[in-house]
1. For structures 1, 2, calculate relative contact order in percent (Cα under 8 Å, 6 or more apart) and state which one comes out highest.
2. Given structures 1, 2, which gives the highest value for distance in nm of label points 7 Å out along Cα→Cβ at positions 203 and 307?
3. Using distance in nm of label points 7 Å out along Cα→Cβ at positions 259 and 291, single out the structure from 1, 2 with the greatest value.
4. By the measure FRET efficiency 1/(1 + (r/R0)^6) of positions 107 and 475 (r between Cβ atoms, R0 = 25 Å, to 0.05), tell me the structure among 1, 2 with the highest figure.
5. Tell me which of 1, 2 gives -25500 when you compute helix-only ellipticity at 222 nm (-39500 (n - 2.57) for each DSSP H run of 4 or more, over all residues; to 500).
Structure 1
């Protein structure tokens, strides 16, 4: 990691450090340069006429650059559902759905029916759109739908086009956003969270973060440990692998899931007829990939190449029954046979409401690249490094290795002034929840966060499938609820068994969390 650019951010870190050591509310700007932000009074109002009156929204201001709090400001959209009882109220529970690029403004309303009454009695549920996302001064790079497609298989003959695409995305983002880009980072979003805390008049915050939200929560706990109360980190990102490593871990985690699927399917050959042995099932799948490479397969109007099949099925193999049924339909389509008479409809996760405001169509993707490229300096700059890594990883992880390691826009991102990635190494108490078969943040990722947060405890759902646990009626819910309501972490690590039905079939996103706009579904995001 380069060190020549660390010095300009000493000032930023120093200003951020003022937040946890807040002066009294009457402090002047001279005493605390952030006082203009910390003393804001949100103008709460009904979020939308289609929403309950109790669901309130407001907009506050945060500095674009925390080292220059008197400079440009960003809007930060926040929301709340107040606790159901004043007597039992403990404080606020900030919520984040993941991403980077996911809107969280509607999470209080979405999770209100999923969380236990005891939790809702303890906390005001607080949602917010992270900086650059949704209603919080959204970023846009002006990307076309084609440019938003970043799952690109490595091929020698198309690599030059992939390099051109990556460079184009980076250049369009720079041209459209300029200096703003280097400030759309996890560290600055954590600083924004502490402004929210101060604005709400709280000494500490509790937190429930899913997926990327686990990393955001870990960064907050690292930067402001004395302000972190009860933190639940659900479906965890390994902080040692942000961010290229977390994309690559998808390929690493998919191979054992694929092997498990071939074993499960072989035992049910009388039902699916995909092969009597795991080796035969594997061959059936890769024969379909090879056939689609020669001539794309039309499946329900979607024309799929072999690369399309590999990328589309990556997350599906974690849900063995779903995968088997999908491959059966693909095999029929490849043979020119009509689809099954009864097909389970796939309902996409709806986008969060805009509350009358327009959000750029590429905001999810622009926000995603802004964070993953600016958070760390560890992205290789030489396209040939991506080429060699993609070739290597396609050999090691045939399903998705080349997609994960192929070139990304971060190779050409303007890094001037970006801070180093946060090193997570603390004893802050937190509860980590992790499914054994999570397609987005595999088990190894949760174990990585557990190692970094030495004061935490982890609940592993053995046989658990899917991304997002708490609120999905999982066996982990009881432990999470007890922690949020009593503050007591388990004395030791916890394992519990997923229900048999969950072991076989589970959507990629169990909870009503918003999927970032752009690439559909949670399977392309953390």
Structure 2
């Protein structure tokens, strides 16, 4: 614990420029998790792939990233953070360029796997470096900057992807990364310091079991809806592999002398509870991003571009709240800020449970902005408290596992709301249809055409019933997200504030200037 608190910040030549480079890499990588979604129909016709086949463009990236994320800690120890980050950004940029010029589906899937393997390490490693180069009193502000990239990029992704696809071509969804990646590499080469390299043994068996389990889980979540979930043999096989792989990994890690991931990091109460909360946040926050675009386009008839514009206030509000939280960090108890964020999020979800197909777009803008504002008050303090007492020696592993939990939570959330949406749509349609009987007073007075059996009128009424049942199903999902959000509030109260270290004294401006001069001289 003391190591985490009194550890001095790593001295760098220009912390501002290095932070900018780290955020450029993070935003570029996180953006790619959603930017390609809207371009899938265009890719399908261009690459000659069927609709079910083109989904592998997303699946391959997600599975590769999930498998590679836990490698971050080991590789940063063996290669050094500078070499690994530079290599990851270069590999991601090259893979993006190859995706942009792919001429067939197999090529695209191969390049997306490469993109996922390289990109998986960028976000957790950026978080590790930001924690290392900032003193304890500045970590809250650093996590606010990091949170802007992690939280805002997925919101902006579909809008930017839709604009690039409609204005230029779907290939620019990937090619746009090339200039950004080149600038990021140049800045990293100038300002990224070298770090100590550790001769750490690679635990092939531990990594293999974790990769097997995580890969199977991501396949289950991504292909479950297409396969009919647990009516398909594939889903049961993937579930069995996930349980077996994770069980063997945990047992092996607890009994091995040099495990792939040191699970002792979970003895830190704040980190364990913070990981659980991050998983819940992944379920509630990112599932909302998956629900709203199809609802706005299919039920309300909005275009892709206008839907993206309606989502923009959410991202703007997140930026504003994270700047506020950055200023408040160290002055206001992080748990209070998280409670404020949870209340705002819960209230916005409660308002969303009253959506209707006849409303205008203002309720979407208002609730979206409220959710975005609440996100900043949740993500930044949670990241700060989760790593407040974690030992710097395991930070790289901890940030990798933290990112993995967030990504798995995101996958579970999207799959969960999709299952609820599909099942409740059938239930709601059946319940509404049951009420349209010849004996119903509403049918006799308002829909007498149903009594005559007029096919055209029956089709119109059925369309209205389908629309209403779909809207009710979205509201069921919003109720589910509200319940999960409320359930996470007691967990926030269990978090512990970092103990003050009486031996720790912040460095003066003169001491920092001397350290900076020494660093530049070296």
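Rule-based calculations on the coordinates, nothing more; no lab input. Here the structure is a predicted model, which is why all the values come from computation and not from measurement. Cβ atoms are built from the backbone, for glycine too; each structure is taken alone.
1. On the way: 1: 19; 2: 22.
Greatest value across 1, 2: structure 2.
2. 1
3. Going through 1, 2 one by one, distance in nm of label points 7 Å out along Cα→Cβ at positions 259 and 291 is largest in 2.
4. Details: 1: 0.60; 2: 0.05.
Structure 1 gives the largest value of FRET efficiency 1/(1 + (r/R0)^6) of positions 107 and 475 (r between Cβ atoms, R0 = 25 Å, to 0.05) among 1, 2.
5. Details: 1: -11000; 2: -25500.
Answer by label: 2.
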